[in-house]
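Each reported figure results from applying straightforward, stated rules to the coordinates on display, with no laboratory input. All of these numbers come straight from a predicted model, not from anything done at the bench. Cβ atoms are built from the backbone, for glycine too; each structure is taken alone.
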Structure 1
């Protein structure tokens, strides 16, 4: 992966790109009038583009770009702030001041909702093993601006770590978080948008295993929560109580620990 700027780069944009190059240890390449496709052809790498208000990724073999946008999280947040029930918050039994470890951060929708639910006295830590997704989401959470300041503060509070979840869990003390959460890639095929398929292509195949779950149960004080396809065998295989939801392709499962 290489880093460059949008086509018409101001000195400020070039400075931002160089700083991100250093921060994430990515090679910075000047545009020099080249198109993004020309850069991909020249270097045979994915190209991360620093634009005025966002980072985007143009994968080597794809025409669609990947970038951070909270999308559905904004809709869910509005409902939550209206005191309506969110299925994830309900399953995880999140309350103000709690701590939650999101082992599969992705585009951080659930972590944003968790951050709103636990508030400024709580703690949300998100783990992302894919460097590409980590960079885009880490920067997005810090710089995306919505019209809702409470939503913005919730994004800023999330602590993002670039690490695979088993490695991180093994480094933690017992009962370090109130809740440990997993949202692994579904084994079952579902219809998805091109954007979600692009996320799937860039995500690590970091599956839930018996060892991962044992570590999660050690690290969690109250419960371990799983989000998965409603047909998933993981619920039964690992002993989760499956909470079924009518007309929903995914369900939540919970292992209570106390």
Structure 2
């Protein structure tokens, strides 16, 4: 299932969401060289989060394959900045496009309930929680963790709490057949979270996807969303939503939340 859009109008422009997308795009262009090696591989190993190195479980001078014809030499010194820098690194075109699309679909409404400054802090905290969850799942791993999906998982967890019944338009593939369907947000996001849990439980560590980062970020977002919400913003949004729903459904049938 791939989300195309949601029917959940915002009250204000999504300044922080667009800024985060822009920063990721600029990093992809100027630091990761549009995914071309050696720029891509060097950026992943330089700015990615390596659990074993961060937790002091790597001997200085350890060599690991880092890409076509490249070898990374780990010095064993914890790079604490990688907890943040890894959130803005990606492993390929589909990785960054998919992450930024999910952020655009779900981030605007969460930002609308928090305000831009609170949203940025919330986003980064969810990314930190995602990194912690992934490190706990493999504390000795030498595989760099990169990507915004853990932080975006937090945004999705917040969206589930705030707007469980918001209509989400999905593109669903069944074999070679694709169909467009509309489902409540709780169905799409709940299904996504369940997939991450199941995949994480059976993950061998060689698949290249940080499933536990997704789980940790989603759980952090669901837990942190209420303290970060601005009550006045949320009340204004719900009032406008109710008026829009009444205008679209004069008979008073159905739900939209």
Structure 3
């Protein structure tokens, strides 16, 4: 029996063997792939687009940079990056091939095909050489990784010296009353939306639960520092519903 079979992690509010989580997450995103972009708009009332634009504003893409967008799914972040950085290149990596297929169907993918690479892969074992990328992004994906410290260590490894990590993820509201209200919305409304729009309540129940299991802003910043990144900072978005974390490989 391998160590990953004896250690457990969380899949939403369930404890599962570490070795099983990746397959379970893969199943979730395979099932929701063709409705993923629509559900993002429905769940956030379109606000996720503003969060991603805020990510690009802080990131300030530069011409000629090489981006690795992990858990990049349907390409939202890569497309935004390339639009702001002439001559830049983007590699979109995701463990779920169906998500990448949906991304390749988008008009932006066709227009930017010569600057885009799509790769099926694991955030904890990236299929790239050391010091390969100028920028590493992961948007609403790191909370689904089985071992977050391993993913951050891989991010550090593949970034060039002077490279930058940026993470966009759901987070925790600092006001308990507001967090309570947001939890009521999350648990009572989002799974129902998932059933109506994507015909999949269980997947969106998991996604809501996974948000609650993710570390708060300070705890996640500490994990980034432990991976070796410096100048680690974060910014709350929509009062902490989501947060941006930034770090540099110095």
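Structure notes:
- For Rg/Rh (Cα atoms, Kirkwood Rh), the highest value in the series 1, 2, 3 is held by structure 2.
- Parent structure of the calculated result 4.8, given that distance in nm of label points 7 Å out along Cα→Cβ at positions 73 and 225 is the read-out and 1, 2, 3 the choices: 2
- Highest-scoring label, criterion being relative contact order in percent (Cα under 8 Å, 6 or more apart), among 1, 2, 3: 2
- Origin of the derived value -11000 (helix-only ellipticity at 222 nm (-39500 (n - 2.57) for each DSSP H run of 4 or more, over all residues; to 500); candidates 1, 2, 3): 1
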